[in-house]
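There are structures below to look over.
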Structure 1
Amino acid sequence: MSKTLENLQAAFAGESQANRRYLAFAKKADEDGHPQVAKLFRAAAAAETVHAHNHLRAMDGVGSTADNLDAAISGENHEVVEMYPAMIADAEAEGEKQALASFKWAFEVEKTHEALYRKAKETLGQEGEAFDYYVCQVCGHTHEGSAPDKCPVCGAPASRFERVS
C-alpha cells in the first residue's frame, strides 16, 4: 500500500470521526442553551463531511450503487461476525457495563443493517413504492416503513424513533 493511500485512509477516518464528534457536541450545546455554538459545531461537522467524501473519492471508495451495497454488506457482516463479538467479550471480561450495552446494541442493529442492504441489493432496479426508515435514538435500530411501538433491540417507545426520508 502506498503512503498516500495510507494517508487518505487515515484522513478519511479522522474527518469521519470529527464529523460525528462535532454533531454530538452540537447536540450538547443545544441542550445547554448555546444555540450559536451548536450551529458552529454543525457547520464544522458539515465541512468535515466534505473532507471525508473528498478523501473517499480520491481512494476510489465510491462505486456504482450495486458495488456500494456490496461494500456495505461486507462491512456490516464484518461487524457482526468479527468485530462486535470480540468487543462484547472484552467488555464482559472487564465488567464495563456501559460499553457492553453499547456494543450489544450495535451488534444487534448491524445485523438489521446487513439484512436491509441485502434486501436493497436483491431489489435494485425494481424500486416499488417508496417508504421511510425510522431510527431509534437510543440504540440505533433501523426500521423500515413506520416506527415500531417498541424498539426490538433496547425497548424504547416509538416516540424515541426519528424518521429518515
Structure 2
Amino acid sequence: MLFKVGEKVIYPGRGICEIKRISTQEVDGQDVEFYHLTFLRDEATVMVPVDKADAIGIRRLLDKAEVPKVYAFLRQNIHTPSSDYKVRYQQNVDRLASGTIFDIADVVKTLVYLSRIKKLSERETNMLERAYTLLINEIAQVSGADRDEVQSKVDRALEQFDIEE
C-alpha cells in the first residue's frame, strides 16, 4: 500500500501519524525509499522503509463510514477471555501489534470486562489505557468529533456488552 505526503496513517501500537515527506537514501549500497512519519501525539518522528510499511502494519485511518461498526462491535457480547494471564496478555499484545481498529477495540472490551470482575495487573491497566487512547484518537480524528464526545460514546457502548459463555 502506497501513501502520499500529508496523509495520516496509523502506526500499530503508537497511533496516528502524518507522512511529512518521502525520501530516498542509500543503505548498504542500495537506494531505499523512506516515509518520514510524525506522530500527532508527541511530534516524534520515525523513518520507515516504504517496502516495509505493510509488514510493520502501517495502515490508513478507519473510513468515517466504519465508525458506527466500531460502536456496534463494542456493544457486542464477548467470549470469556483466557484465565491464564500470560496467554491473555500475549493475545492482547498481538492484537495491538496488528493495528486494526477492531483488534484494538477487542483489547479494550476484554480488559474492561476483566476490570469489572477483578483488579487488573499494572501491565494490563497500562495496556487498557493505551488501547483506549488509540481507539478514541482514531475515531475522533476520522469523525471530526471532540475527543470527550467520542469517549462518552465509547463508554456507553462498553456498558452494553456482556459475556457469552
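None of the figures in this text is laboratory data; all of them are computed from the coordinates on show. As the structure is a computational prediction, the values presented were derived from the model and not from experiment. Cβ atoms are built from the backbone, for glycine too; each structure is taken alone.
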Label whose coordinates, when volume of the Cα convex hull per residue in Å³ is calculated, return 159 (choices 1, 2): 1
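Quick check on the output: 15 is relative contact order in percent (Cα under 8 Å, 6 or more apart), derived from one of 1, 2. Which one produced it?
1
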Structure (1, 2) behind the derived value -22000 of helix-only ellipticity at 222 nm (-39500 (n - 2.57) for each DSSP H run of 4 or more, over all residues; to 500): 1
Ranking 1, 2 by mean count of other Cβ atoms within 10 Å over residues 125-132, the structure that comes out highest: 2
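Quick check on the output: 17, 41, 29, 12, 0 is P(r) over Cα pairs in 10 Å bins from 0, in percent, for residues 45-116 alone, derived from one of 1, 2. Which one produced it?
Attributed to the structure labelled 2.
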Among 1, 2, which structure scores highest (criterion: distance in nm of label points 7 Å out along Cα→Cβ at positions 37 and 85): 1
